[in-house]
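Dropping the structures in below, format is C-alpha cells.
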Structure P
Amino acid sequence: MIKDTQLASHDLPGNTRTATDWNAYWRGTGEAGAYASGGVSHPAVRAFWEQFFKMAGDGFPRPSLLDLATGNGAVVECALSILGAGRLEVSCVDISESAIANIRQRFPDVSAIVADLRDVPLESGSYNLVTSQFGLEYAGEGAVGEAARLTAVGGLLAVLMHNSSGSIHRECEAALDAIERLQGSGFIPLAQDLFRTAFAAMQGEEREPYEAAATRFDPAVKALEQVMTEHGEQVAGNLVARLYSDVR
C-alpha cells in the first residue's frame, strides 16, 4: 500500500524526457471529464469499467484498487461511482507530476505517487484490483510485469490497450513512416542551404550556388509529395504538408 500521499519520484535511466512529455500532455486538464480527455470518450470504454467494477464488487467486500498510468483519473472516477468512496481504498501511480497533482485535487482521499511504471516502489501483492487504461503500453518493457507483481493472489488485473490493427496504431505507423522518410530525404538541411544561397544571390552574389542547392533540394520535395500521396496531407499531424507548403 502507499504509506503516505507525498509525491515521490522514482527515476529510471531514460525516463526524464518521457516524464516531461507526459507532464505537457496532462497539464491543464483540470476538471475536464476524464472520459472526454485523451480520446477515450467511447461509451464502450466506460461500459467496460462499469462491468469490471460491478464484478469486482461482488468478489471483494472492501477492495483495494491501484490504477497505473492514471492520467486524469478516468478509471478512478468510474471505480468510485460504482463502488463508493467508503467501501474502496484507491491508490494511483503516474510518471507525470501534473497528472498526480490533478488527481489529488479532484480526489482528495485518493493516495497518489509519481513513479516509473517499470519500477513502482510499492509492496508486491498489495492490491485486489490493479487497472490501467491506455497506459501500460507507453511505459516500456517491464511495466506489465510490475502490474502483475502488485496484484494480490486471487486479485484481478484489468488493462485496456490499443489494438495493433486498430486505427490509432495505423495512424502511428503512418506517422512514423512519414517522419523517417522526411528525415531520410534531408529536406530540412537542404531547405536551409537553399534559403541561404537564395538570399545570397538576392544580395548580388553568384547564382550558381543557389541553382545547385535547388537541384539538390528537388528530390527531397518529391519525397514529401510521395509521402502525402501515400498517407494523405494530414499524416504526422500535418507536419509534412506544412513543411511542403512553406517552400512551394
Structure Q
Amino acid sequence: DRMYRVVYDCLSAGLPAMMEKPAGINAYQADSLARTAEKTGKMLAVAMNRRHIPLVQHVFKRMKELTPITQVDGVFIKSSDIANGWHYMNAFVSDIIHAIDLVRYLAGSEPETAATVAARFNSPIDNAWSSVIRFRNGVTGTLKSNYQTAGRVHSFEIHGPKASAFINLGFGEAACDATILHAAGQSIYSLASAGVQQPNSEKIDGMAMVNSDQYYQYSGFKQENEDFVRCLLTGQAPLCPIADAAKSMHMAEWLLEKAI
C-alpha cells in the first residue's frame, strides 16, 4: 500500500515510474494506477521480471515459430510458513503473481474459465493452490503453487502439436535453462510399444545467453531496468505496462474466486 502511494504521487507529479510487483495490494489499486497513468499520460512499468528473462523470451519466440501453442503450464512452489511471514496481503496475489502473469503472457490471451483447488498444509491459512484455466483463444493453462514443499521449484512448459518446451528456472537451486522437443513426425503412445526414440531437441543455457552466472543478469532484473530506460528515451511502451499488469492482478483474484 505504501508503494501504491509513492507511485501515485510520482504519476500525479508528471513523472514516469517503474514499480515492483504486485501493482498494489489488490486489483482495485492496480486499476487506479492504470487510470492515473492514462490520465497523466505518464508511463508506469511494472517489474514482472519473468517476462524479461532472455531465456524465456528466446524460448517463447522459438515456440511461436515452431508450432501453434495449445497449452501452458506454470509451477512455483517453495518451503515457507506464509502464515507467519505474510501479514499485509495474500501470498498468492503478491508472490505467485509471478507465475500467474507469465502463464497469461505465454498463453497470449485472457482467461475465460477456471477451477482452483486450494489447500492448507501445516497452516491456519491456504498455502497451496492448483488451477486449470481455459483462455479465450483456446489455450489451456495450469498453475501449481505450494508453500509446503522441499524447496523452491520454478518451471514453465509450453506445448503445441509440433513442439514442446520445458523452462527450468530452479529446482532447489538457481537455474536458467530450457529444452525444446521437436515432434518426431509420428504418433508415440507408449515407449514400451514404440521403443525408445532418439529425441530431436534443442537445449538452451540461459546463463550462457547473457555470458554471466550472476542472478540479476540472467533472471530478468537487469533487462527490466534496461527496458524502462529504453522506453524513457524512445517513448515506446514497456513490456509490462500497468494496464497489462492490472489484468494479471484481476486474474490472480479471479482464480481464488474459482475455488472448488
Tell me which structure, out of P, Q, gives -16000 once helix-only ellipticity at 222 nm (-39500 (n - 2.57) for each DSSP H run of 4 or more, over all residues; to 500) is calculated. P
20.5 is what came out when mean count of other Cβ atoms within 10 Å over residues 164-171 was calculated for one structure; which of P, Q is it? Q
Structures P, Q, by FRET efficiency 1/(1 + (r/R0)^6) of positions 84 and 156 (r between Cβ atoms, R0 = 35 Å, to 0.05): label with the highest value: P
Computed 16 for relative contact order in percent (Cα under 8 Å, 6 or more apart) - originating structure among P, Q: P
Structures P, Q, by FRET efficiency 1/(1 + (r/R0)^6) of positions 132 and 204 (r between Cβ atoms, R0 = 30 Å, to 0.05): label with the highest value: Q
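None of the figures in this text is laboratory data; all of them are computed from the coordinates on show. All values reported here derive from a predicted model rather than from experimental measurement. Cβ atoms are built from the backbone, for glycine too; each structure is taken alone.
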